[in-house]
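What follows is a group of structures, each given as structure tokens.
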Structure I
Amino acid sequence: MSEADLGYGLTLEIKATADAAGFTELAEVYSFTPPEVSIDQVDVTHFKSPNRRREFIPALSDNGTASAEMNYVPGSATDLLIEGLIGSGDVVDAQATYANGTVVTFTCSVSGYSKGIPVDDRMTATLELKVTGEITVTPAPVVP
């Protein structure tokens, strides 16, 4: 039987400051894209590279950007938290907890916060978090 699951039940939290004791949940999130690691490649081709082929070696990794889409509620606790973070330029911790209990934690800064205000539909916002440093994945507890 498949172990596939829905994203329903995911919780996305962020610290209000670098020194905050706990996380604050972001309200009304309906889509989340976790950080994606990419590895830069350095061209080390030289005059005697075999068969005139380029050669590459892996370099530094980049943990990319995480993003969240949410219903936008102007002046809400979530809106004020994000506005405060983007204004401060602080680097803080964030974590996503999946419905099965797996937790992904990363350090980040707010790199974007865009809002869509249509005349005849819900207001939405997209949050972009630039990840710095390690990403920690804590697997869900094993249930016997």
Structure II
Amino acid sequence: MGDVRRTSSYAPLRVLVYSSDPGVRVSVRNAIGEWPDREIAPVDFVDTATQEAAVCEMSRRGVDLAILDGEATPLGGLGLCKQLKDELRQYMPIVVITARPNDAWLARWSRADAVVSRPVDPVVLRQKVTPLLRGRMVG
């Protein structure tokens, strides 16, 4: 069929990826890709490695979804998720990546909208992310 480029009348969706580990940020970007689903706009990624940078980006209200690494240091993504849910005055969908499936209770405590465990399975991550992004599209 050849290379078919998709076009969208929607502005790209901005996805913040928070991890102190650059390898985790790369694996998340690669798992989701620029077009995670035909039904939604393309995705632009914003990488952050520190709590301060993540909070600053989230406060600008230009982020459509955040994916937070629960194993980030010095502040893990679960703690950051709880902080953002408590402090931001707008709804922001957040996905957390946990070290173990048994950490799902911590994700509930942090009020995460979705949780995936390591190693990140691209199919599972897309299944969790796509409906959250679809809900952020304004047409």
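FYI, it's all coordinate maths here, none of it is from the lab. Computed from a prediction, not measured in an experiment: that's the story for all the values here. Cβ atoms are built from the backbone, for glycine too; each structure is taken alone.
When percent of Cα pairs over 27 Å apart is calculated for each of structures I, II, structure I gives the greatest result.
Each of structures I, II was scored by distance in nm of label points 7 Å out along Cα→Cβ at positions 61 and 101; the highest score is held by II.
helix-only ellipticity at 222 nm (-39500 (n - 2.57) for each DSSP H run of 4 or more, over all residues; to 500) was computed and gave -2500; which structure, I, II, did it come from? Corresponding structure: I. Set I, II, criterion mean count of other Cβ atoms within 10 Å over residues 53-60: the highest-scoring structure is II.
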